[in-house]
Structure 1
Amino acid sequence: MSSQEIITLREEVMASDRASIRKMLELSNCFHNYEVDIAIELIDERLTKGESSGYNFLIANSENIINGYSCYGPIPCTQSSFDLYWIAVDQYFRGKGLGTHLMAETEKRVRLLGGTRVYIETSSRKDYNAARSLYKKCRYKQEARFSDFYAPKDDKIVFVKDL
């Protein structure tokens, strides 16, 4: 991020965020359409059910434009484990530290909610290389790998971090 760009963070997701987040995910050329639809469904769940949805958001903005976001929540039937469902950064902000900052701020909020571990499930596809690099940079460890989980030659990789 350049020193001239001021990024603010907010936890409240708004209905107006739906279109911006959809566009950011579509332009990433990483996600299938049905995956983008699921990301929007999680926003709708939060808007409809509030905190009881189990989905928490952290939105990164500059000049009222969404630059990145995360979606996370407690894993049902666990004492203090959380899932990181989504973390995405606008193409312009990739490689500028926003993903690392967003991850650190998300982890802070997980701790405040009583979380002690964060799990991330991701694909082994080549277009997820940057995401997996971010997880490793943020000291997540690969905990499991399920061969051909999503499709032939598309494994599910599970990362974990103790907070």
Structure 2
Amino acid sequence: MQRAPASVLFACDNNTVRSVMAVGLAKARYGDVVYFDSAGVRAGEEPDPFAVAVLAEIGVDMAAHQPKTFKDLHDTSFDWIVSLSPSAQHRAVELTRTMACELVFWPTFDATAARGSRESILAAYREARDALARRIDEAFGGLTRPKPGTVQERS
């Protein structure tokens, strides 16, 4: 990584599973150093209950997350856009044609494709969560916490 980004957008198809997990994990780990947000190509109706459950297992509460699309973003001046699905990558390319932004593609397993028992479905969601946690720690783990007053918060 050349320099630490100040703002990162995680993007997937519906902003209900992969990007919800990514933004929840990233905010919990590095939210005092980097501004994180998420969006989808389309907006789902609510966060996926399995995604919320596997995040809650590790102390991350995303139950109140409201899915949104790229069009719903109030600010699009991100340093990085991390796409977690091919359709999100295509949308991110379109969005960034006229802006300076680093596009990052982290193809992430779509846990909604899992079938079987509740436990096997939860196992698939945990696998996606843990893979995202590893990628997030690889990308942002070297960041240090800022001294009070040195990082301007974004709203």
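Laboratory data are not the source of any read-out in this text; all were calculated from the coordinates shown. What you see is a predicted model; the values in this text were computed from it and never measured. Cβ atoms are built from the backbone, for glycine too; each structure is taken alone.
General observations
- Looking at relative contact order in percent (Cα under 8 Å, 6 or more apart) for structures 1, 2, the greatest value goes to 2.
- Structure from which 0.30 was derived, FRET efficiency 1/(1 + (r/R0)^6) of positions 34 and 122 (r between Cβ atoms, R0 = 25 Å, to 0.05), options 1, 2: 2
- Source structure (of 1, 2) for mean count of other Cβ atoms within 10 Å over residues 26-33, computed value 12.8: 1
- Calculated for structures 1, 2, distance in nm of label points 7 Å out along Cα→Cβ at positions 50 and 74 is largest in 2.
- For 1.06 (Rg/Rh (Cα atoms, Kirkwood Rh), for residues 90-129 alone, calculated) the corresponding structure among 1, 2: 1
- For percent of Cα pairs over 20 Å apart computed as 46, the structure of 1, 2 it came from: 2
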